[in-house]
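I've put the structures underneath this note.
Coordinate-derived values only; no laboratory data. What you see is a predicted model; the values in this text were computed from it and never measured. Cβ atoms are built from the backbone, for glycine too; each structure is taken alone.
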Structure I
Amino acid sequence: MFIRKFGSITVAGALLAAAAACGGGSTGSSAGGGSTDSGAAKTLTYWASNQGTSLDSDKQVLQPELDKFAKQTGIKVNLEVVPWADLLNRILAATTSGKGPDVVNIGNTWSASLQATGAFIPFDDTLLAGVGGKDRFLGPSLAATGATGKPPTAIPIYGMTYGLYYNKKMFKDAGIANPPTTWDELIADGKKLTNGKQWGLSVEGASVSENAHHAFIFGQQHGADLFDASGKPQFDSPQEVAAIKQYLDLMAVSKIVNPSNAEYSNGTEAVADFANGKAAMLMWQSAASSFKAAGMTEDQYGLAPIPLPAPGSGGKQVNGMVAGINLALFNYTKNKDGALKFAKFMTSPEEQQILNKAYGSLPTVQDAYNDPAFQTPTVKAFQQILANTAAPLPQVAEESQFETLVGTAMNQLWADAASGKPITEESVKAKLTQANQQVQAGN
């Protein structure tokens, strides 16, 4: 078995717990191989992340587009859709063995960590010019493509961020005219909406990635920085402790979250609770395709920004992360020209419209937004959040360790909250200090 240190967490170790960087499914996977035979110039292998409701649904979305690419270029693309639970470990194994796909989707929060492996073709100015130039891409999406000052590890193809979904009928029935704009309002509304038949809010309490994303967002609101200027982790700062306790208190103190949510882990259960009328609010990335699959129509829900901190409170005006999916090219590919053609194809206006419509995500290029599908109230709300109040996770090699260690610590704290155990600043700090001590410098 190949084991490579990835920020000093091994493939066989704690990174096994790393889940979706930006949402996805949780079913099985199979082995795949790159274009290494004599016909390599005519083939590519592509590992796509699970963006839809199942692996099969992704194949149904992607295969017609890959067939279109083959017709245009003569290059066949062998597709494998990889579940989020497996994707990072599969990628890391490929970086060490030199065996895997030519092209791969990566969660954009992994960009700097994967960049540090040296296994991917950097998108320098020349390569960026080959896909239309840097200025085509939305600035926020480019912010999560690698370490500052270095050529991007990958290019963005699906844009996402977080928002607050709310059930319009439940709000009306509870006498609530508008979605909350402050944290106090969110709690007060959540209490009105929790009535024995439904809960105010659903969360994915056992999801490592969801926990880490909210730890980052709320940490920003409290003025926390996960790493200091020298790159040293400071997960247990007073600001980060306060941020995570605030989130956990939605269950532990305010009691607007069902204790069973502490067991939700696969990235679909909290969404299903909202879609099925078991919860009135959901803090999530784009979930339109999942809502539609559950029979929920767009006029039944609204999307608002997650409440921001009060001006002058010392926190940052951040209520989302720059989430999304990037496309990366392995440097061992025997078909670099074909891989670059594929990257250009996937970021073309037509394909950006087709794929992002299918997944309910946001195009990452400016010239794809003339489609009416990206002018709906929900999409426009996400666009505003991504453009104005979302921030990228730290673009450092150890970022993946933050997700794994802090996300896992929060799993345990949610379990404590569900069992009625008090959630105190001391108990939160103890878990975060332990996570701090487990971080090792990248090498």
Structure II
Amino acid sequence: MARPRTSPQPEVPGLAARRIAADILDGVLRRRIALDEQLSGKAAHPGLATLADRDRALMRRLVATVLRRLGTLRALLAGFLEKGFPADAPRAETILLIGAAQILWLEVPDHAAVDLSVRLAQADRRAARYAGLINAVLRRVAQSHDKPLPMRVTRDTPEWLVKRWTKTYGADIARAIAEANGHEPALDLTVKLDAENNSAEIWAERLRGHVLSTGTVRTVAHGAISLLPGFSEGAWWVQDAAASLPARLLGDVRGLDVADLCAAPGGKTAQLAFAGARVTAIDRSAARLIRLRENLTRLSLQAETVTADVLEWQGGPFDAVLLDAPCSSTGTIRRHPDVPWLKAESDLAGLASLQQQLLDRAVGLLKPGASMVYCVCSLEPEEGVNQIADLLARNPSVARKPITAQEVFGHTEFVTADGDLRTLPLHLPDPDPRWGGIDGFYAARLTKTS
């Protein structure tokens, strides 16, 4: 007699979001796959398409919280594990991290966080044998709510980065950078200030945000960015307040031929095009250039796009060049909490070598008397001030053109003694950390004298 068919049991609400969060965390921590790659594009996690908006937001929050508090979470959990994290089941550690993050920082009932974590373990072949351990440890975490966490401001930043920042900026600033990186940032937007959109103030009101001293609109997004007012009309684009500064340093670019090197994702290209420049945007990634062109189309802006390796591309000469060089991205940890766990100090030498080559190539694309801005979203001197010092030493036809505080909206703290731009995550503070901070950027303005 045939067995009666049974309908598949519906999945427990919220379990899929947590399972995908665990997959993505494993991708970052064990396979060193960037968070952005796993969240969008061809390499995105296939399960994302099945998540409702609410579950997608929960998944993102879970991942970001674990990455921002990874050192604290590991220290706390280690106190409840006599033998350490199970070496033969890496997924067990991931599940414990997600469960503890929910109990400590997310508005999830303790019993739900524990139960769903146990279910995650039971669904994994190697972690299943540790389901009881996970249940016991997370119950102890829940019972320890009133006890102080093993938090130290710098615990959630890899030691090699803390040492570097302490050497470069001093211990107090290093701690302040680490603290700023521990808070989820607001959403920064650059507004198209044309007659139709009128002003940044209008869009700040519509988006329930406010206008920063740099002219950037800062708001807190709830849900998909594409659903915010003004997105489909092309009224603004997403761009951190610090990232909006380098293109401004080229001054009035109306009618000038400007090369934007390593241009994707295109925020600076949009700035230059909106300012009236004839922009040639070059990037080696065809996929990233597709996104750049889509953004330009949405914004009703035009630029020539070229898929090429800047070091091999033949073009120019140009009236101005903007080089936003590939770098360690240590200035963007507040927005990209996976960065400190993907990078290693040994990566810097290769990046610095590439930056040197790109700088030399960029100088070669300039007309005599033309200006260039070099920038990186890095806090490391090898990728910033040392690069410019080395360039000036080896190339007598290049001179620094100092930046003034007036050019960066009066922020004297943004300008170094040499006249370069240096923003730090602790800048633009706010009593509510959700509204404060800025990405760490370095930029230098140069002139080709002959």
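To which of I, II does the computed value 1.07 (Cα Rg over 2.2 N^0.38 Å) belong?
Derived from II, not from the others.
For FRET efficiency 1/(1 + (r/R0)^6) of positions 133 and 229 (r between Cβ atoms, R0 = 30 Å, to 0.05), the calculated result is 0.05, so let me know which of I, II that is. Intermediate results must be reported in sequence, preceding the final value.
Numbers: I: 0.40; II: 0.05.
Only structure II yields this read-out.
State the single structure among I, II that was used to calculate distance in nm of label points 7 Å out along Cα→Cβ at positions 141 and 157, giving 2.4.
On the way: I: 1.1; II: 2.4.
It was calculated from structure II.
Once relative contact order in percent (Cα under 8 Å, 6 or more apart) is calculated for every structure in I, II, which label goes with the largest value?
On the way: I: 27; II: 13.
Largest value of relative contact order in percent (Cα under 8 Å, 6 or more apart): I.
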